[in-house]
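Next up: the structures, one after another.
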Structure I
Amino acid sequence: MSAKVRMYSSGFCAFCRRAEALLAARGAKDIETLRVDLDPKLLAEMVRITGRRTVPQIFINERHVGGYDDLVAIDRDGGLAMLLTK
């Protein structure tokens, strides 16, 4: 079973594209992308849930892992592959 990945993003965000590429490289099969630049309600939802206003905001199996820098840190520590296989 592969993990459910949900990512709040915007179309002009380089860090969003990098996060998506890293997730795919580590085996994420289906990444649900929620574009906050196209829907202000999604931006409000993201801020309410995470307390953050920057994208990307990434969830793996409903666990908020944070933004791109947080994702890279988890990967560097060897935890990303494990999260994606749970």
Structure II
Amino acid sequence: MNTLLITYNLNNHDDDYQKLFTAIEALGETWHDGTKLDSVWFVKTTAAPKAARDRLRTALDRDDNCVIVDITGASHAGWMPKEFWTWFNA
């Protein structure tokens, strides 16, 4: 199981965020809190970053930006709610 960090910027104000959110959620178990990190999702999935990118492509416009990084086992630190760390470390 991989843990992916997905961050994005939808550059058109008319973009359908829900379409992207649904596509991200379809990748696996997600953690997202828009009040903490607005355009950042964490996903536990069997998909590699390139496969995740390909699956999200249909939810993004040509002018949107997206970065997907496999952070499985990576060193980490930060300030987040306890619920996040419980999910992240599970």
Structure III
Amino acid sequence: MLSPYMATNVEVDKNNNESSANVIRRFTKRVQGAGIIPKVRGGRYFNRIKSDNVQRTAKLKKIDKKETYEKLVKLGKIQEFRGRRR
């Protein structure tokens, strides 16, 4: 899998009679052409995929917690909660 922050070099050299504003404009155009900004924005909220072992342990914990809850409801120790929390 490719990293969202792949190194892409963009270089612009200033010509003899060229203004600084024109150099900045040319640089901006090159960055847009290289597609660097969408790559960085797309990878901004990148999360790694959890390993199979981590997923398995989380699922087992969830199942155990659910079984404990259902057991307590059957024994009448807690009241069953239905509906959406707000």
Worksheet item: To which of I, II, III does the computed value 16, 53, 27, 4 (P(r) over Cα pairs in 10 Å bins from 0, in percent) belong?
Response: II
Discussion item. When helix-only ellipticity at 222 nm (-39500 (n - 2.57) for each DSSP H run of 4 or more, over all residues; to 500) is computed for each of I, II, III, which one produces -7500?
Written reply: II
Practice prompt. Assuming 40 is relative contact order in percent (Cα under 8 Å, 6 or more apart) as calculated from a single structure, say which of I, II, III it is.
Written response: I
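Only the coordinates and a few stated rules stand behind these numbers; no lab work does. Predicted model only: the values in this text are computed from it and were never measured.
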